[in-house]
Structure 1
Amino acid sequence: GEALSIVDWDATELSRAIHGRQVSCEEVMQAYLAQIQRFNPSVNALVSLRDSETVLAEARACDHELDQGHSRGWMHGMPQAIKDLAATQGLRTT
């Protein structure tokens with residue numbers, strides 16, 4: 001069958017791939033940013049987006065932590081969305 005894209009993996013698969021160093025945190029973030037760019041204009045699922053360069057730099061920092069043998073837990077390096085009803089500094093709340 002056709003290989004699944006990073007954005008098709010469930011959370012467990014994604015975590016295993018990141019921690020197993022089969023995929024970098026930066027590659028994961030790039031895949032999710034591309035998916036957001038492709039679909040968000042029509043579905044408007046995300047009302048506020050952080051700057052791409054900032055989140056990619058954070059992903060590289062997560063990769064560096066893994067390179068040093070440090071993980072923050074099973075969700076280390078995984079993209080996360082915060083529901084816009086939760087007050088978040090620098091982002092719009094609805």
Structure 2
Amino acid sequence: EETGLAVRCGALVEVVERIVPRDGGGRWHYVILDYLAAVAAVPADAAAAPRPGDDVNDARWVPWSALATLPLTDGLVPVLERARALAAAAG
């Protein structure tokens with residue numbers, strides 16, 4: 001949805017809550033549902049490259065070994081590890 005790619009949605013991987021301060025006081029409370037997904041269709045002009053939505057600076061495919069070199073959201077790597085294990089178990 002936020003990458004410009006059409007995907008097939010799979011199993012629920014994780015439910016993550018984030019509570020962050022708002023400018024001017026108060027807090028934002030986000031409940032994030034992370035699902036396993038596979039690219040279903042590639043638009044002719046996209047070459048299966050994800051595009052960043054307006055809430056992120058970058059979206060791209062990277063090798064698993066490169067994750068440690070990237071500035072990722074706290075707690076993301078364990079969610080990706082769980083997703084990877086679910087994908088491997090699904091075959």
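Bear in mind that the values in this text are calculations on the coordinates, not laboratory data. These numbers come from a predicted model, not from an experiment. Cβ atoms are built from the backbone, for glycine too; each structure is taken alone.
Of the structures labelled 1, 2, one was used to calculate helix-only ellipticity at 222 nm (-39500 (n - 2.57) for each DSSP H run of 4 or more, over all residues; to 500), giving -5500. Name it. Clearly, the read-out refers to 2. Computed over structures 1, 2, Cα Rg over 2.2 N^0.38 Å reaches its largest value in 2. When distance in nm of label points 7 Å out along Cα→Cβ at positions 36 and 52 is calculated for each of structures 1, 2, structure 2 gives the greatest result.
Here P(r) over Cα pairs in 10 Å bins from 0, in percent, for residues 20-67 alone was derived from just one of the structures 1, 2, and that gives 17, 35, 30, 16, 2; the source is 2.
If relative contact order in percent (Cα under 8 Å, 6 or more apart) is calculated from each of 1, 2, which structure is the one that comes out at 29?
The value was obtained from structure 2.
When mean count of other Cβ atoms within 10 Å over residues 12-19 is computed across structures 1, 2, the figure 16.4 traces back to 1.
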